[in-house]
Structure P
Amino acid sequence: MSVKDDYLKKTGCFYENHASVTAEIFGISPFFDKRDIVQVKYEMVRAASKREGSITEVASAYGFSRKSYYQISGAFAEGGIIALVPKKTGPKSPSKLTLEVQSFIDSFSSEHKNAKSTEISAALENEKGVKVHPRTIYRYLKKK
């Protein structure tokens, strides 16, 4: 694995489906790297705008479905090339840590200085009826 591959993976820009890219442009020069998903998406949108085939043919040559092409094209039209950078999926923050739960954790941990996250979790469930994993509480307290 190359340094570039490592960097692409680290930044979320490594195209796992790069083997399915059959577009000619990626065989012309080492500048065109089918492992770079941002470049593949951009070149796909460019090829479609130059009418280098039907949308289905172009999308397929770049390893995407027709539906994906329209999503990618729309994102590019709205936000430019930065919109082609993959976003992190999944939750962005703990969903059970509402302000009320945070307040409870803060007050409990200040009243019980040496309380472990397992104790706080149990107390939270007993008093508020909310289950929050001890690891989530640990991470919350560590951030503070």
Structure Q
Amino acid sequence: MPRLDTASLNRRLYEAGIATRHIKRTITELEDHFEDLVAEQTGAGLVIRDAEQAALQRLGTTDDLVAAMRLQPELRCWGFRYPRIARVLYPLAIVAMLPALPVVAAVEHAPQIARWGFCLLVGGAVTATMMLALRFTILFG
């Protein structure tokens, strides 16, 4: 059964540099328009399969939709509209975020870090006890 290929359209629009908010809105509107066209065609007496095929033909191909959106620079994300600025700001933003990464990792993996910390504490206590016992054995033995 022919359906609207939104996954392919989403990927191709993202690769073309279209902003995510415009991609989501476009796909939602296309899905709604597709359903309206199918309902219109089935109301005219077509079988659902033929109605979906006719709706896809009226909407156009994915290539046509991507080409039409590429021609509108205001739909692109700012990194694609201003690539020179993005080449400077993206690395600076990453470098600025580097000090926060250990904190984010610690918060995200808190149970594992607590478990490891407890194991290190127990291991240290066992080792200290064995060293103390060895020391007493040497002193009083």
Structure R
Amino acid sequence: MISKAVSAKLFWLLSRSGLAIYSRFPLFGPLKAALGVMRRDDVFLVIDRNDGRGVSFPGGLQYPWESPEQACRREVREETGLNVTKSFVRLRYYSTADVPVNFTVFEIEAQGELRGSWEGTPCWLPIAELRKRLLASQHRLLELLEN
């Protein structure tokens, strides 16, 4: 079994390498990704990423055979250990902040025991902290959350 420190470094390497390559050579065009937004009072569930890029809402790239909702459910489970019980689309947008991506954003409810993954550690943050640390490609969500 790989230690937590080694898996975090491996994620850092793969994440940074993938971004560097795809931002210069987007061979497959815009990628598709799904994100889950979960709110508890005035805080939101995010992942403190192991690649040192900040925090992001749980979610990630959609496989070609998946719907956006399936990708959201899978990614939330992988990154947080939670199972999505309800979801509905809140926003779709396009970003080129890191690499070209078409995002589908879901408002979600989930249950289970919160746990981290090789990608990072889940935590609850208020909007003020999100403004400072959220990935640039997800800043569009702040407009939605603040309104």
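Structural remarks
- When FRET efficiency 1/(1 + (r/R0)^6) of positions 14 and 118 (r between Cβ atoms, R0 = 41 Å, to 0.05) is computed for each of P, Q, R, the one that comes out at 1.00 is R.
- Computing log10 I(q)/I(0) by the Debye sum over Cα atoms at q = 0.18, 0.22, 0.25 Å⁻¹, for residues 22-101 alone across structures P, Q, R gives -0.73, -1.01, -1.22 for structure P.
- Of the structures P, Q, R, the one that -0.52, -1.08, -1.13 was derived from, the read-out being log10 I(q)/I(0) by the Debye sum over Cα atoms at q = 0.08, 0.19, 0.20 Å⁻¹: Q
- Origin of the derived value -26000 (helix-only ellipticity at 222 nm (-39500 (n - 2.57) for each DSSP H run of 4 or more, over all residues; to 500); candidates P, Q, R): Q
- Identity of the structure behind 14.2 (criterion: mean count of other Cβ atoms within 10 Å over residues 30-37, calculated), options P, Q, R: Q
- Ranked by relative contact order in percent (Cα under 8 Å, 6 or more apart), structures P, Q, R are topped by R, which has the highest value.
Throughout, read-outs are computed from the coordinates displayed, never taken from laboratory work. Quick caveat: nothing in here was measured; it's all calculated off a predicted structure. Cβ atoms are built from the backbone, for glycine too; each structure is taken alone.
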